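Structures incoming, each one as structure tokens.
FYI, it's all coordinate maths here, none of it is from the lab. Computed from a predicted model, the values in this text were never measured in an experiment. Cβ atoms are built from the backbone, for glycine too; each structure is taken alone.
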Structure P
Amino acid sequence: MSGSLYEQVLGERYTDLHPRVREYFAQPAGTAVRHDGVFDVAGCTVPALRPAFAALAGEQMFFPEYGEGVPFSIVNRSYVDEAGAPCLAAERILDFGHRTRRFTDLCRLGVDGVLLDLVGTHHLLRTGLRLSVTDTGAMRLASTAAWVGPPSTGSSTSPTPTPRGLPGLRMPRVLAAGAYTEQGFDDASGRFTIQTRVIQPLLGTLFVYAGTFDATPHPVP
């Protein structure tokens, strides 16, 4: 099947997306672009978990800080993997003033056709994603399962081969945290909107980022 990774998963529903959102998720393979914006809120919402999130920050998967009005950039790298399947690697760079944090992930299709989100520099956390379209044409992504595993040979910031046989050891639903993202476009401001929450059944919201970013993609090397 031709088309972007997200078009392949959504099928005919892809046309229900807002035109600017559709364009965003149809980034051509072999290109890298940057968008700049501001998160109204971003970071770890549970103080007791911040030491654990600090340990994960080196893997560029979560971080302990929490702030408001946080400037950020997102760099998206679209490419085709060694099996000919489309992939999108994203690197979010957040400026907390005293420290810069990065949050990276790689979206690709698994061997069974499930959309996988491989989180962190070495993809230690892998989640299955379900896509849907809201009434306003926003893209909604919800995790359906989570696995942990040893470091992969690929990287979320460098398009190198990654075994398609992932994911690994499945986490029990009662322990796993679900990730929920909605990305849309605000016609009034001419900006993309983004909100993500990571929610654990027993502890509630653990991590969040929400804000807007510019609609103009800036090419990067």
Structure Q
Amino acid sequence: MNYTIIVVQFLNIIDIDTTLLRLLALLPALTIHEAMHAYTAYRLGDPTPKVAGRISLNPMRHLSLLGTLMIIFAPIGWAKPVPINPYNFRDYKWGMVLTAIAGPVGNFILAFLVAIPLKYVEFPADSFIGHFFVQLFLLNIYLMVFNLLPIPPLDGSKVFLAFVPARFQMKYEKWMADNGIKLFVAIIAGDYFYAKFTGVSLLGGLLRDIATPIAAFIHMLV
């Protein structure tokens, strides 16, 4: 799968006040995201992620050194891509779609599990654990929402494949391969500089508008 991308710039609502806390929250969020991609691909017929050792909850299997450093020092970061061979899937199209959506689903599940102690345990106001759980809860929701945007190379661009008619599928995938990264960089850079000049991140606002009702929904479920 393509890189799991985190744009820390857009997560200012989380208010992660230390680099340590940010990294601690990112570790399980990234790990479950990538492990779910790997496990789903394997279950759908592709042994490539298992051979690569990516069906694992060990964060070191998934972290990218450069991506991690970027998370610390820049407003963007990533984990290592999960290698897959879609031609091993029993159904090419749905193998791609289900493998892509598995990562965000993993983040939703983790957010749901973290919401349980947040709702039923009274943490002291200065509790490190309580603060960590809040960050982990919100970060998983934002990671899920961001990766589901239908912009290559995000997972959402693969999920969108489910809605592409068969006769256009090859053209869609070729267009993504040729132009996806360019489009992604243009959107991120454009929003970054727009926010620098205006103080408003349009993409950040979109993410908040989507993430807020999802967070409320999870809180209601638990």
Structure R
Amino acid sequence: MRQFEDAIHLIDYGKVSIEKIEISYVESLNDKQIRPYLLIKIKNFMENLRSALDYTANGLYAKYGKEPRKRKEISFPYALQTVNAIDFRRKQLIKEKIPGLTGNRPDIAKKIESYQHFSNSDNVWLPKFMSLNNSNKHQELTPQTKFENRELITTLSNGSKIILGHGARLIKGEVTYNVDNPMPFEGAVHEVNVWSSFNFSSNNEPVLPLLKIALTGAEKIVLELSEL
């Protein structure tokens, strides 16, 4: 069906887009500021993935949704992070978003439930992604902040290593040792690794990892549901 084909095309386009986003992402990190066109690329990427999910929902409605539309738009059902399985079913979110599907194809409704965060913790990307997408669409480009992480690696003379991650500390008596104040072992070599990332300001999620897992997750949903 056309809706499923369009959804798959958007997923394929997303794979190309994420590569361009990564290039702009690195450029912005090097510039130490977020370039406006990076925000635009991320906004378009997220909207396209959201559309791929909604097109899939429309394809399901066209095949199995025999009830009249009570909503202006058919959209992909998802549970907010605060919604558990009981609330999801009580609110009949699948029936609301894709009328007729639950009655005609309960197996597909069950499949959609399996994509929710309450079915598998790996699916927590879905409500996070949807919330960010809603913010992008209805308010403004989602702001992002630069996050810097540092790690201290102390290599002792016998080859052993002590690693202190960001925010970690060791206390000996009244002295606190951390990334900025390494322990004074004789013959030890201290190395500080620094890496940066951009995080979404609203939920502090690292940008690239969330976009990549959203692409993978959306592709799984689209391909699996389009075959049913």
Worksheet item: If distance in nm of label points 7 Å out along Cα→Cβ at positions 83 and 99 comes out at 1.2 when worked out from the coordinates, which of P, Q, R was used?
Response: Q
Discussion item. Suppose helix-only ellipticity at 222 nm (-39500 (n - 2.57) for each DSSP H run of 4 or more, over all residues; to 500) works out to -16500; of P, Q, R, which structure was it derived from?
Written reply: R
Worksheet item: A value of 0.97 was computed for Rg/Rh (Cα atoms, Kirkwood Rh); which of P, Q, R is the source structure?
Response: Q
